[in-house]
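Input: structures, listed below.
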Structure 1
Amino acid sequence: MEMSGAGRKARVALVNPAPEEIVQGGWYRMPLLGIGYLAAFLRGRGFEARIADAKFDRLGLDALLDRIAGFRPDILGVTAMTHEVARAAEIAAAARRRIPALKTVIGGPHATALPVETLREFSAFDFAVFGEGEETLADLCGAIEEGGAGGDIPGLAFRGAGGEARANPARPWMEDIDRLPFPAWDMYGPSREYQIFSSRGCPYRCSFCMRVLGDRVRYRSVEGVVREFEWLVRTWRPAEISFSDEVFTLDERRATAVCDLLISKGLHTTPWFANARVNCRSLPLYRKMREAGCVRVGVGIESGNQGILDRVHKGITKDKAREMIRLAKEAGLRTAAFFIIGHPGETRDTIRQTIAFARELNPTTVAFGVMVPYPGTEIAAMAARGEGGYRLLSRDWSAYDKYFGGALEMADIPRRELDRWQARAYLSFYIRNRRLFSLARFLSSRRASVAHYLRRLLRRRA
């Protein structure tokens with residue numbers, strides 16, 4: 001290739017796609033952690049990398065393509081969740097029309113779940129990276145520079161000589177994640193919020209989750225985590241930092257050590273957020289987190305019916321959920337609770353129980369999603385077989401969204417009714433708890449997404 005003969009390192013454009021409704025609504029605006037790490041890792045290997053984040057910069061398709069073309073990349077890497085993969089393919093195809101020699105790579109959760117199938121379905125992609133992407137993408141960029149096809153790179157799916165999609169063996173999970181560079185936030189404009197992770201992986205087996213970073217937790221050192229936190233504070237001066245760990249409180253002693261070091265370094269004045277789990281019900285830890293600057297914790301509770309919680313392998317009880325929320329509140333933490341409507345065997349009565357349980361817990365904020373059969377999950381397998389009372393409605397990946405989707409319904413509860421239950425859940429939570437001001441603030445802060453949701457709901461009723 002020209003870049004190899006000229007001795008030039010490959011240029012790599014990394015793209016976070018966004019459908020037009022998100023671009024216009026602008027309800028999601030935070031630098032993407034995964035792309036930040038990829039860009040920093042590639043730069044450390046000597047490649048020229050740039051980020052084009054359509055969500056963060058609210059870029060429509062033409063503006064996004066102009067930004068990509070202006071960089072003149074040799075390689076285009078696009079990340080995508082399942083509901084974004086068709087948009088990612090549209091971007092890759094359009095970019096290649098502008099830059100015919102462009103090599104295109106898809107990564108992210110969808111490609112990790114279905115690497116070969118994604119290449120078969122979308123001809124716009126030359127390669128699919130599955131699993132952790134840093135080393136795989138860097139190795140692929142090096143192979144492309146040398147004119148290779150990536151046939152021996154772990155964690156890579158590619159097209160063989162006859163065009164047939166094939167996948168190499170998976171790449172082992174990175175053991176020493178402390179060696180990763182800090183994310184390349186300099187490739188973004190200023191943001192009020194940044195993400196940081198202190199661990200990768202999740203040991204739990206919830207049937208609706210595919211555990212995209214593995215089922216074994218790998219921790220960064222306490223010192224490395226706090227060093228990055230301090231770098232974020234000193235360099236970017238965020239209003240808030242979000243820990244992206246699946247469960248920050250998984251190891252109580254380690255979480256306490258992180259908090260102690262934040263306090264000793266005077267970093268506790270920067271507010272931060274973390275995910276917890278019902279299993280961790282420690283008032284001393286919650287108080288320590290509050291002292292260290294944590295302002296709120298998020299927890300997946302999912303259902304108000306114990307039988308459903310057992311069926312989806314959540315591994316919690318309602319009584320423990322009550323205790324966890326109570327202790328977090330007692331420590332002075334705001335709480336965010338997440339629920340799903342449409343579990344296996346869900347009925348109208350169990351939905352009512354979930355809404356009632358959310359009202360009883362009365363967290364600071366609440367989210368009600370409708371079940372999505374994400375590829376690679378037990379729920380997806382059940383839906384494909386028609387088990388659990390499921391009826392699969394679509395293989396259009398854009399419908400695989402827990403707030404704005406429509407891929408699944410229950411045999412006894414049509415999709416339109418599931419959507420109405422979702423809307424009813426929010427209204428019941430705020431109105432029955434006499435939190436009208438909180439409801440008004442919730443609706444105001446999410447005006448664009450609420451408007452989009454209502455338009456979609458009305459279209460389905462028509």
Structure 2
Amino acid sequence: MGLICQLVMIKVITSEVGLFDFGLYSLILVIPAMVLPLVFSEIISGFTRFFFEEDQHALYIHSLAFLIGGFLLILSLLYVSQNFIEQLLGYFELKVSFSVLTLAFASHFFIYINSLNSTYFKLSYQSRNIFIHSLLINLPKLTLLIWFLSKFENKMYAIFLALFLGHFIAFIFSSWLLFRNKKMNWQKSLFTKLLSYSVWMIPSSYFGTIINSSDRLLIKALSNISQVGIYALGYKVGDLIRQFFIVSFASILSPIKFNHQLNDQSYQISMNRLLSIFTILGTALALIINGLANPIILIISTPDFLSAHKVVPYILSAHLIWGINDFLNTGYLLKKKSQVTSLVLFVGAGINLTLNIILIPKWGIAGACFATAFSYFCILPISYHFSKKNHSLRLNLKPVFRYFFLFLFFITLQSAINASPLSIPVIVVSNLVLATIFSLLSFMILNKNDKKTILEFTQTIVKKLKVVITP
């Protein structure tokens with residue numbers, strides 16, 4: 001439901017605004033994304049890490065208090081530095097009113113709040129509440145967006161007002177599901193525990209955001225704002241794999257990863273099997289999405305955005321790489337070495353910025369795409385090195401890289417077909433044939449036990465996919 005609503009929202013927005021304004025909308029989204037992770041992402045990471053060790057409701061209350069306090073502080077700083085912010089936006093030639101920027105910050109804040117609520121429901125396997133939460137986030141937001149775009153002349157103001165109110169409504173009702181019949185139980189030790197774990201996640205959140213979001217600003221500075229619009233739309237299509245598969249898989253992985261009551265050998269077997277399953281299912285799904293990239297872009301936008309298909313394979317690959325890192329970072333996260341996350345993402349951010357500055361003037365948005373995927377790939381060995389130093393878990397990475405490089409070969413073929421002058425139906429059929437061949441080859445490589453396991457886990461994931469699709 002959430003996924004469908006998001007695609008409809010993109011269609012509504014691209015129907016009302018052109019390439020330039022969609023690029024401006026994408027840049028406005030980046031501004032709070034570059035600031036708020038310094039306060040919010042690390043708290044949600046700490047909430048996930050301690051979910052199985054503490055009173056879950058008390059942990060939620062303390063995390064929520066941190067988020068609200070952090071947002072009020074940032075909001076006050078935003079108003080104090082209003083003149084400086086307006087001058088900075090003028091330097092980047094971004095014509096954004098301060099009211100629109102404030103709504104963008106508020107909307108982004110409630111995205112984090114809703115993410116906290118969604119994480120609570122997922123980790124505690126409350127599938128009914130996950131479904132209700134998805135409806136609460138997406139249906140009001142979509143309804144308000146359609147209404148406001150027809151009501152306001154300032155389209156940017158209409159979009160961000162709808163996003164803010166939609167996320168706020170979802171927070172009010174989903175929080176009620178968590179607060180009802182519960183007493184406040186404030187514990188100083190919980191505040192201290194969250195803060196001590198999360199303080200090292202502050203730079204890691206910022207470095208991760210540089211990898212994910214700074215490319216829009218650099219495309220604007222080194223190219224033009226219309227290219228930002230094309231890149232942002234392609235990124236949305238590539239992001240489908242995160243929403244449709246990776247987030248759902250994480251809801252299965254997290255309880256095993258952070259709540260393991262198994263002995264070392266059985267824990268290692270479970271994690272290795274999950275890693276193989278993630279790689280095979282994820283790469284097959286990525287090929288399907290990339291194969292359908294052209295028709296998806298035409299459905300949710302206009303032909304002006306069709307070149308966005310060039311972005312999709314890189315973003316699909318980047319998300320899959322980051323999903324693999326969720327396995328590789330297990331060792332140091334279990335030991336609460338959150339500072340290692342900052343070091344790993346610092347390296348990735350440095351590589352990303354360097355490549356963006358070098359490649360965007362030469363290759364345009366293709367350079368930005370490559371920089372994102374390659375920077376994530378470079379952090380994998382660093383992450384796994386520190387993981388092995390802190391935990392006995394050992395992952396069998398040879399088959400994973402074998403599947404992934406086979407995937408890169410097939411997705412390169414698909415991308416060549418997507419860029420060809422063939423008709424859309426021929427492109428789609430050709431790409432789906434390639435995806436089928438890849439899936440059969442991958443399945444044939446598996447041993448008998450892994451084949452049985454992957455079928456069992458596929459059934460589990462399919463059940464979760466019915467309800468676990470995040471905003």
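Quick notes
- Given 4.1 for distance in nm of label points 7 Å out along Cα→Cβ at positions 76 and 364, calculated: source structure among 1, 2: 1
- Structure responsible for 56, 40, 32, with Cα extents along the principal axes in Å, for residues 124-267 alone calculated and labels 1, 2 on offer: 2
- Highest-scoring entry among 1, 2, by FRET efficiency 1/(1 + (r/R0)^6) of positions 148 and 412 (r between Cβ atoms, R0 = 35 Å, to 0.05), is 2.
- At a computed 51, 27, 21 (Cα extents along the principal axes in Å, for residues 228-347 alone), which of 1, 2: 1
- Entry that produces -12500 once helix-only ellipticity at 222 nm (-39500 (n - 2.57) for each DSSP H run of 4 or more, over all residues; to 500) is calculated, selected from 1, 2: 1
- Rg and Dmax of the Cα atoms in Å from the coordinates reads 22.4, 69; which among 1, 2: 1
- Answer label among 1, 2 for the case where FRET efficiency 1/(1 + (r/R0)^6) of positions 68 and 332 (r between Cβ atoms, R0 = 35 Å, to 0.05), calculated from the coordinates, equals 0.15: 1
- Here relative contact order in percent (Cα under 8 Å, 6 or more apart) is compared for structures 1, 2. The highest value is that of 2.
- Across the set 1, 2, mean count of other Cβ atoms within 10 Å over residues 164-171 reaches its highest value in structure 2.
- Computed 0.94 for Rg/Rh (Cα atoms, Kirkwood Rh), for residues 220-291 alone - originating structure among 1, 2: 1
No value in this document is a laboratory result; all are computed from the given coordinates. Please read these numbers as outputs of a predicted model, since none were measured by experiment. Cβ atoms are built from the backbone, for glycine too; each structure is taken alone.
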